[in-house]
Structure 1
Amino acid sequence: MSDEQEKLEKLHIMRHSASHVLAEAVQSLFPGTKFGIGPAIDNGFYYDFDLPRSLTPEDLPVIEEKMKELIKAAQPFVRESITKEAAKEIFKDQPYKLELIDELNDNEITIYKSGDFTDLCAGPHVNSTREITIDAFNLDKVAGAYWRGSEKNSMLQRIYAIAFRTRKELDQYIKLQEEAKKRDHRKLGKDLDLFLIPEDIGGGLVIYTPKGGRIRTTIEDFWRKEHFAAGYEILYTPHIGLSKLWETSGHLGFYKENMYSPMKIDEQDYYIKPMNCPFHILAYKSQRRSYRNLPLHWAELGTVYRYERSGTLSGLMRVRGFTQDDAHIFCTPEQMNSEVSEVLRFSLYMQKVFGFEKFKVYLSTRPGDAIGDVKMWEDAQSALRRVIDENNLEYHVDEGGGAFYGPKIDIKIEDALGREWQTTTIQFDFNLPERFDMVYIGADGQEHRPYMIHRALFGSWERFFGLLIEHYAGAFPTWLSPVQVALIPIADTHVEYARKLEKELKAAEVRVQVDDSSERMNQKIRLAQLDKIPYMLVVGDKEIAAEAVAVRCRTGEQAVMPFTEFKAKLLQNIALKAIDIKL
């Protein structure tokens, strides 16, 4: 174990120990509390409670103060091994603990005691509460949480806490969270009028407003152009399919809980699609394929629908209807290495265009429940490793973490706040080619199974859009901005000149708007700044006389220059897909 891993393990143990202190504090302040579970999580811990009353934000400082009192008391954590029967006696008034005990197979059960609190727990814990850094944790918020995540169970109250090794680390995290709140795509999406998720159409279903639609169209046009250049063909497939299709694919067998109820059409069951893959396979099977036809690169911006619990929905990051930048590659074993290599190159190129320079690569290998020929697995895994090594990329191996149908590479990009986001997946599939009996005729004249590779560069279009909003805090690069230039006439007499410039810019496919409202110039500039428009062109008598513009960049840079010069610089910025806004 590396030093860093050891530090993280110690921090995890401290956080879990602090969750027990939280439970003891709540027990002291709210007699009669029923306890759920209290694990350590990323950045802190939580504990679920069934309390005599609803908690308010004012309760958290009181609970926190009680926790500090218990920490100062240097209470030891004492581990005991007891029988199942003894555990049931200890927790006879704790229904949630009794449910957990009944599910344990071991006759010997471990409990931990600290002060007046006893918990059902496997541990480990710190030796005593004094090892919990007293000024490096905060009780963050209270949220509702169904017991064991099921809507059929009781709603508990979950207290979240953030906790670190030192006060400095805690302060840094709090500062990061404050910045994250400012960048929250849900707030910015509303402020900048980019998208809606109205209750009237149901949770997790997105409407893109005109400005959001401009951004999405710009990205999609770029995506299509690059895919055609990379040798892909683009498919369009239906939103629904017969139940027979989903039975053949296996989705009704292992994925049904994520699918919506069927609809009857001509006395037959149809399902709205959760994935695009089966349609692409049917397109493959529509003709007899030869090794001379392979590889095939088929891509689609396909909208799919998956059931997500209402409690898990979160803006654009977790929705029920979303568009995948989906693609499937069908190739021979001999083509596998070059195909994976090209997908990796394509992915890294696309991410760089959008301003993401930092990323992590993860390789997930054969799990215990894997299906398919072992040699195919080994060959595919070797191809994935080889391509990563050839590109001199560091990567993490998740041994046994692959899907049951094939190994994969995942790429997680790092945003402006250092957060990781899942984007690219390169996933082999040994299941669907078998289920659909996919074949091609080899050079030997015999039938062979093609290798099938699922590939997404950005994953969910909605989540990627949300990621872009937060990464840029809504201040998109010029090429992505829904409005690239705001023309601001100082007075009504200058509107005609502004309209003339607008016409020229629109002819060059620049997204431009003229603010000919009755507002004062400074207010017009302020409104354009709030809309995060990259360039503001102020025009008055002097600018008209010189055929010039007074340019104000969103970043604060200002200059007066001939309009033709500004236009040339603007078009170059857009053509280069530059990230910076400058003159």
Structure 2
Amino acid sequence: MLVSASPRAFLENHCYDCHDNDAQKGGVDFTTLGDDLSSPATFHLWERVHDRLASGEMPPPDKAHPSAEAKTAFLGELSHRLSETHAAQKGTVLRRLNQLEYENTLNDMFGTTLKLAELLPDDGRSGEFDTVGEALSLSMVQLQGYLEAADLVIDGAIAKTVEQSELKTITASYKGTNEGDKFIGKVWKELPDGAIARFNDGGYPTGMIRSANVRERGRYRVRVTGYAYQNDEPITAMIAGTSFARGSTQPVYTYHTFFPGEAQTVKFETIIDKNYMMLIEPYGLFMKQHQREEVDSHNGPGLAIRSVEITGPLADSFPSQGHHLIFNGINRVEIQPHNPKDKLKSWYKPKFKITGETDIAPALQRLATRAFRRPTNAEDVVPYVDLFKNEVSGGSSAEESLRTAASAILCAPEFLYFQEPPGLLDNHALASRLSYFLTRSLPDNQLLAAAREDTLASTIRTHTERLLSSKHTKRFITDFTDAWLDLREVNFTNPDDKLFPEYDRYLQWSMLEETRAFFHHLIEANLPVTNLIRSEFAFLNERLAKHYQIDDIQGAHLRKVQLPSGSPPRRPSLARRHLESHRQWQ
């Protein structure tokens, strides 16, 4: 693409006085400026000319200015040429959803809590970020994983009962089980109020409560009641999950500080995996071997746990939003058993079927519109309607055929990839970009409404602030800091336990939470980037305060702390200190 004669004539009339071979102000000589915009250097200089003139920076105030008409004509012509050249030269790689975006999207669409990312191969990275199109390839193995994940999420979302089951509450303690009772009076002490006091941090026996065991993965409400025993100071405990499954992890749900006196209850909601039990470990307690023989008369500090309650699985609605997404407008009924009394039996599981002459196209179009993150029409879903009809013709039931067609939509390129037309992003592409950046998932109804009504561009700041305050902000904070600071690899850089016994699990958890809390605060308070190098505050809890030698901080929760004047931690951000601490230990 060549620059036409008109922009060149404009430069000769208005710019050569300062930017010719003799003057060359700012080191710029327009007499040698080429016309071939395919040259990156030439394109860059013409782009600078456009931007300086458009911003009013040039010509300078003390020089003659072109007329408004001449300026507008010049900028319009040059902008057109620059845009055409850029469009012809740029090569954008289609970007697919990475593992976590895929998992978040399906769970948010269907109201499930499934672990789908583990079904897929690891994502490629570019500069440690797994959101770069060039690094995100697609293989047959990955496509097979998508098919399996789609079937799982559809099956998990579809109602399997006529009425919602009542929430189940598990009430458990260390007492009352064979595993727990054998330690009471030996290493654990039973208190008058029924609580069991433990005096050791880790080791055997662990703080696992076998009866606090869930049988179905889901979101649960947890209540742990306890207090600090025989101690004037509070005692912090790790509340985590544990399983007997080989290779299973121990996810930390929270750290909580229990105070002496009346029993306190910590309440939280978390996702718990199938067959996971509750694990509670007090921090910083140690009872010598000979003291265990006299545990009932032991007067050292302990953590008393009275009970654990787990309620769930919790659901936002019944049937799930995924069930409604698929079956609204379709007559799905229970198949009645031959013997009606079977419905009263504990083993009875309802079966369902789709009845009547149902037009399946509206349901598939509704699902495609949500999955593709843009409006769809009847033509868009013709392949999926045909797939449904072929499955029915082959002998599959209407419901089985509908599931197959729905799975195909969830494996379509329009779902797996960001669909972005050439040129400026349209409203729906912009909504997807913004949502996946800040929530790591598909656009919500408010974003989609703004895209549909063509108001997104004018309200994008409002939506950005709204998304940064949403319940999914933690996803963005975690994913971004994991990639930016490589926090996801923290377990692979642990210092040697014998050389650095002070580096414990509580400190590691606190460091990660500190870094994320600090970064979140920078965004939330709109603070300058200089805080990453030099900051007057930190986010600390008792463990970090001890590590950084700062006094008078109690409790496991992180809070913003103004640092003392002249203190060593003044200069870096917490994220930087976290990395420096690791480097010192490696």
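Read-outs throughout are calculated quantities, based only on the coordinates presented, and are distinct from any laboratory measurement. These figures come from a predicted structure and were not determined experimentally. Cβ atoms are built from the backbone, for glycine too; each structure is taken alone.
Odds and ends about this structure:
- Structure with the greatest value (metric distance in nm of label points 7 Å out along Cα→Cβ at positions 71 and 455, set 1, 2): 1
- Label whose coordinates, when semi-axes √(5λ) of the Cα gyration tensor in Å is calculated, return 47, 38, 23 (choices 1, 2): 1
- Label whose coordinates, when semi-axes √(5λ) of the Cα gyration tensor in Å, for residues 271-534 alone is calculated, return 46, 21, 18 (choices 1, 2): 1
- Of structures 1, 2, the largest value of volume of the Cα convex hull per residue in Å³, for residues 111-294 alone belongs to 1.
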